[in-house]
Structure P
Amino acid sequence: MKKYTSILSVILFFFIHSNSWAQPAESFVKVNVAPEKTDWVYKPNEKVKFAVSITKNDIELPNVAVRYEVGPEMMSPVKTENVVLKNGTTVIDGGTLKEAGFLRCRVVASYEGKEYSGLATAAFSPDAIQSTTNEPEDFWTFWQKAKAEASKIPLDARVRLLPDRCTEKVNVYEVNIQNYKPGTRLFGIVCVPKAPGKYPALLHVPGAGVRGYYGDVNTAEKGVITLQIGIHGVPVTLDAS
């Protein structure tokens, strides 16, 4: 009996510790930075103040040395300073922007020989930001030609019902169509509401990496046709293993 108890204890030890080792290390010292406005959105020439707090285990740290920098996002800072936070908190005057854009405040705290950082970005009339790049002269000519060439390639759509993924309200299909050149295919998952009628459609474009897709059934059950696509030329129903 003692033998089995010892074995069980060893198994439990490794189970508990393997789970703790698998958890990502969390920094107990945190640099919290946030604009005073809850939505972080401002108008040009409106002043911004950033609230800063340095905490350890969610308790503010006293007498912490910090350096901060403020400036337009992705540009050289226009304001830098080194200060000591007696109570672990401060408010930084971030100034303003005269036109639409983003103003960023980055704070670095030094504590027990290590550095910890945090940042926040205030948006100034983000809907009014204009592109800084001019369109090439042949931009529209290029795409009109590309569309004309693509229209000559038959779509050759193929559809296969996936009964195990269908629900009471939605049919789920695997689809694949001819890609931009013969011999290549584009695969995806379409979810279609079963009830007759016209529906809006939602296209899910892929991120990086090759992976399978199940289909956006939840959105389809709310009355939207959904299509998830992969672009790597392999079926998106394949087992990940």
Structure Q
Amino acid sequence: MWLGKQAHRSISNALMHHVSVRHLQCHQLLKFDLTDAPESSAIAVAPRMCVLTAPVSVILGWVLSLDEARPFSPQVRCMTTQVIDFLVAEYPHTCKRLLEVEHSPFAHSEVAQAALGRLVTETAELDALPDLVELRMSPDMRRSLGYLRRDENRSVMEQVHEHSLFGLITTAQHFKYSNSVAMEYVTHSEPNDAIIPMFTEEMSIELPQTWITDPIRYAQIMMNLWRASDE
């Protein structure tokens, strides 16, 4: 395993990039067959995937799969506890969403149910906290934030269009307040119109909580996870 005891950093990054592209929007946990996998390498893979920012569905699925394959191994149980504690603390909403899937492959896993119960309890405790009116954003603040986001998005799009290869061979047409566009084409000297629907695609990703609040501490956590995988 290139992520295990024979870890190679550049190859590991390439593998994790491929995994992230393929499973970033996965809506349920992935299950792996680790029955015949070397235990030491399989254990080392989990914390290294955390450091290389693999999708939560992959990391959590790997850990739970390994726990099912080696239920009586103290090393596996120690790694499982460490990685799940990290994921629950850093990606609480994503973990809760994945563990609550109705037909989850780990619906009968005691470890998965314990993690879900912990997340449900923490969510209930947070919801029970008083809502401070003083911390709410005023309408003016929300309006200013909207302006800042719009300007930032416009700046990003201008840079994209400036360095786009497609801009050299195509022209851009902007349609405001429209849900479809008619494109004209000619066949046998006769003009025709093709109606093409317009749509938007959105994707949200939960960022690590510690990385948002204390990036220096998060970097230390990453180093500790990588060192733990070498032990």
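No value in this document is a laboratory result; all are computed from the given coordinates. Since the structure is predicted, the reported quantities are computational estimates derived from the model, not experimental observations. Cβ atoms are built from the backbone, for glycine too; each structure is taken alone.
Given a value of 12.0 for mean count of other Cβ atoms within 10 Å over residues 56-63, calculated from one of P, Q, which structure does it belong to?
P
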Q. helix-only ellipticity at 222 nm (-39500 (n - 2.57) for each DSSP H run of 4 or more, over all residues; to 500) computed as -5000: which structure among P, Q?
A. P
Q: Could you figure out which one of P, Q the value 21 for relative contact order in percent (Cα under 8 Å, 6 or more apart) was computed from?
A: Q
(Q) When percent of Cα pairs over 32 Å apart is computed for each of P, Q, which one produces 59? (A) P
